[in-house]
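Asks: Each structure below is given as structure tokens.
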Structure 1
Amino acid sequence: MTEHTPPLGLLLDVDGPIASPVTRSIAIPEIATDLAELANLGIPIAFNTGRSDAFLREQVIPPLLAAGLEEGVHVWGICEKGAVRMRITAGGAQQVTVDDDLRMPPAFGREVERIVREDFSDLVFFDDTKRAMVSVEQLTDVESGDFLDRQPALNQAIAAALKEQGLGYEWGDERVPDAEGRVAYRIDPTIISTDIESNRVGKDLGASLMLSFLAAEGARLPRTWRTMGDSRTDYAMADWLHENGHDVVHVDVRPSDGVPATPYPVRHHSSLIHDEAGAVYLRRWVEIARGAADGDGDLG
């Protein structure tokens with residue numbers, strides 16, 4: 001693989017654009033094939049996700065290796081919204097690094113595990129692969145509507161546990177400080193889960209980490225960036241890049257929540273969502289990386 005100035009750099013959320021939110025896996029084989037080709041063509045890629053490193057090692061990395069990921073690629077897993085990081089090579093996942101300052105208190109994790117076990121075990125499971133965050137996730141045999149109907153009660157129980165343990169938190173527009181006036185944590189619901197995390201983590205942290213990783217390896221920065229996700233919080237990747245002087249286009253694969261006004265372009269497919277839309281954009285980026293195209297346009 002020859003080193004050159006990449007035409008693109010990719011910061012990719014995993015759930016939605018890469019992994020199906022239904023199967024929780026890469027359900028479209030071409031996604032893995034195109035990701036491997038992009039990496040092999042010199043495109044730097046970070047999976048900037050709330051998922052654990054275990055999820056990437058089990059669901060994302062094996063298909064990449066099977067697709068022929070080569071030596072010398074610039075690929076990282078930025079997991080748990082920046083609290084956990086690892087290099088990904090042709091040999092698979094490398095050493096995992098955890099930022100201890102971004103860990104949730106262990107006692108709180110045990111309390112959420114108890115809440116799930118006693119009151120919500122028919123709805124969600126406690127994700128014991130998380131190293132820093134605390135996460136509960138919809139069971140795959142539970143209908144989305146049923147999960148979303150009961151998620152507010154689950155979140156209220158989580159908020160009560162934070163209060164009982166004296167932990168200041170934010171949840172949407174609500175801010176509940178601790179006894180010393182601090183708000184250090186955040187409740188972040190998604191369409192398939194609820195994450196509880198340090199409010200210092202986020203997709204913007206992942207973007208800044210990616211730039212530091214490339215700098216540490218002496219890798220050339222891409223001419224432009226593409227970020228892709230399925231929620232409003234994923235826009236923080238593009239926000240950070242734009243604010244720090246980088247050219248960026250964001251792709252929203254679930255625009256039904258509403259596309260905010262941004263100082264950079266936002267793309268979305270006219271009819272496809274989630275990984276079906278993600279697959280279309282990845283194929284277009286392969287064409288750009290091959291030199292066969294000069295932009296991704298609106299793709300409908």
Structure 2
Amino acid sequence: MVNFAAQRPAEFAELCERQYDARIERAVETILDSGRGLVLLTGPSSSGKTTSAKRLAEAVRKSGRRSEVVSLDDFFVGEGRYPKRADGTDDYECVEALDIPLLQSCLRELAETGECDVPQFDFLTQMPSGRTRHVDCRDGVVIVEGLHAFNPVLTDPLPRTAHLLIYASLREEYCDAVGARTVATRDIRLARRLTRDALFRGHGADFTLDLWPHVCDSENRYIKVFKNRADLVLDTSFSYEPCLWSGLLAPMLETVKPESQHAVRLAALCAQLQPFAPMSREMVPERSILREFIG
């Protein structure tokens with residue numbers, strides 16, 4: 001597999017993408033066979049849950065059924081109403097950062113009728129916009145994705161037979177040519193986030209690495225604790241991506257102070273990825289969920 005990646009990278013990437021496509025197709029078969037019109041999808045940061053939700057909806061539509069994606073982010077309470085952390089800063093990641101009564105009402109409508117007027121959050125003003133989007137998936141499937149999709153505060157009021165729970169995450173480990181574990185999946189997700197933040201959010205490696213421990217803590221408290229509730233786990237990893245991050249992360253070492261703790265952390269991650277033959281981003285197919293992170 002390592003030689004395949006080094007000698008025929010485009011073919012290797014395409015093989016991995018077809019494997020992911022097959023996983024999406026199997027997940028859609030499970031959804032349609034269940035007869036449930038509401039799918040709740042969650043996963044840790046940079047697991048590709050947003051793009052996977054869109055791919056699931058697209059595949060459902062190809063089967064001849066209506067399908068739309070609803071994001072829990074549209075239910076944020078807005079600036080000035082967020083709960084506070086112990087240090088006084090806003091806590092955007094606890095479930096109370098969402099308008100729970102409104103969200104419960106919308107989920108109940110979707111479960112019962114397949115229709116709902118979903119709010120639209122204005123991320124520029126960090127406030128609810130007052131506008132809504134009408135979702136009509138009668139006799140179809142609504143995919144609801146977000147950090148708290150498995151939280152009992154949201155799921156318990158719903159009939160258990162009305163929804164399906166899908167957990168999107170990377171597989172457990174990446175190995176080198178001799179089968180030794182070299183890169184943890186959490187580090188692959190960090191590589192995804194470092195790249196996305198640098199390319200699209202104007203954040204350097206220092207910012208992302210400074211925030212990462214808080215992100216991981218929130219995952220442990222709000223996501224992974226409910227993972228065992230999943231009806232289905234969707235693998236969102238790609239065997240070729242350590243090769244991709246191997247080439248993209250190395251230049252970031254020049255953007256951090258050489259003696260800082262972030263430089264040490266980034267250098268360690270680059271060293272873990274070093275055994276994997278670097279792959280150009282041009283080798284990543286346009287349909288790939290990895291385009292969410294590299295553009």
Structure 3
Amino acid sequence: MLHVLTIVLPVFGLIVLGFAARLSGLVTDRAGEGLSEFVFAIAVPALIFKTLTAAAIPAVQPWGYWLAYFSGVAIVWTIGTVVARRWFGVDPAGGVVAGFCSAQANTVFVGVPLILEAYGREGAVPLFLLIAIHLPIMVTVGSILTEGRGANLPRLARQLATNPLLVAIVVSVAVRLADAALPGPLQAMVDLLGSAASPCALFAMGIALKRYGFGRQIELAGVVTALKLILHPALVYLFAMHVFSMPPVWAGVAVLFATAPCGLNAYLFAERYKSGVALTASAISLSTIASVVTTTVWLTILGVR
């Protein structure tokens with residue numbers, strides 16, 4: 001239990017520090033926006049490049065890993081949409097947003113620091129490989145469900161092709177295939193940028209929480225939070241540990257990936273379609289706070305040492 005707390009407390013402590021800094025007026029929302037842009041566009045891509053160009057990637061991918069995670073995504077997304085539509089009477093687009101929010105994990109700002117703290121280098125490869133397909137699948141499915149046959153797939157493809165995380169993964173793979181290496185000083189710069197990803201992401205997340213608050217639709221946000229933090233990781237745990245075959249660390253990464261709170265991309269998705277904005281803002285705040293407890297529980301269940 002003590003080891004679990006040494007993982008959880010620094011991660012969520014930095015979120016609290018960011019929140020307190022914004023609450024006290026020590027920093028502004030602009031600082032959070034700048035940090036978020038830096039993390040998303042520079043620091044995490046550098047961390048991805050640093051990791052994937054140096055790590056040993058298995059020649060045969062364990063398909064059970066993908067199936068375990070995304071089976072959980074499909075189930076909680078469906079439940080979130082049905083509950084929002086039938087119990088809370090939201091419109092069709094709002095139902096898609098509720099499902100998206102129930103299944104979309106905050107990978108960059110919480111998942112990456114948490115998983116790397118728990119599993120270190122051994123967990124980095126399955127983590128970033130899952131990130132590589134997580135966003136494209138979630139955004140593509142969400143857009144098609146919302147727009148139907150009118151979905152602008154070329155526009156969506158352009159957005160994904162210029163996503164810094166996906167670009168970093170493609171470049172990393174290309175460098176590995178070319179068996180190339182960066183000059184020493186340039187590699188040192190990449191390493192420094194990558195090391196800034198976790199603390200900056202967590203601090204920026206704290207600032208964001210102050211901005212979003214709990215807003216409205218708190219009851220539905222509570223349902224979405226329960227789906228995200230309890231049912232999603234429980235399903236992934238079931239599939240990863242008892243249905244599909246994969247290395248133990250990969251199974252643990254899949255479960256911890258699922259324990260991450262509702263992601264900021266859910267808010268951006270809601271803003272794009274002008275539906276469920278209040279819901280996603282509330283769910284992000286509520287799930288991030290609640291994840292302090294649920295993450296501790298899941299780390300204990302996984303027996304992280």
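Bear in mind that the values in this text are calculations on the coordinates, not laboratory data. Worth saying up front: this structure is predicted, and the values here are computed from it rather than measured.
Asks: State the single structure among 1, 2, 3 that was used to calculate helix-only ellipticity at 222 nm (-39500 (n - 2.57) for each DSSP H run of 4 or more, over all residues; to 500), giving -24000.
Replies: Numbers: 1: -10000; 2: -13000; 3: -24000.
Going through each structure in turn, the value belongs to 3.
Asks: From 1, 2, 3, which structure was semi-axes √(5λ) of the Cα gyration tensor in Å, for residues 162-201 alone = 20, 16, 6 calculated on?
Replies: Numbers: 1: 19, 9, 9; 2: 24, 21, 5; 3: 20, 16, 6.
The correct label is 3.
Asks: Of the structures labelled 1, 2, 3, which one yields 10.3, 27 when Rg and Dmax of the Cα atoms in Å, for residues 42-81 alone is computed from its coordinates? Walk me through the intermediate numbers first.
Replies: Values: 1: 10.3, 27; 2: 13.3, 43; 3: 15.2, 41.
Computing Rg and Dmax of the Cα atoms in Å, for residues 42-81 alone on every structure in 1, 2, 3 gives 10.3, 27 only for 1.
Asks: Going by relative contact order in percent (Cα under 8 Å, 6 or more apart), which of structures 1, 2, 3 comes out largest? Show your work: numbers first, answer last.
Replies: Working: 1: 21; 2: 25; 3: 36.
Between 1, 2, 3, the highest calculated value is found for 3.
Asks: Thinking of 1, 2, 3, which structure, once P(r) over Cα pairs in 10 Å bins from 0, in percent, for residues 10-105 alone is computed, gives back 13, 34, 29, 17, 8, 0?
Replies: Working: 1: 17, 53, 25, 4, 0; 2: 13, 34, 29, 17, 8, 0; 3: 13, 20, 28, 31, 7, 0.
It must be structure 2, since only it matches.
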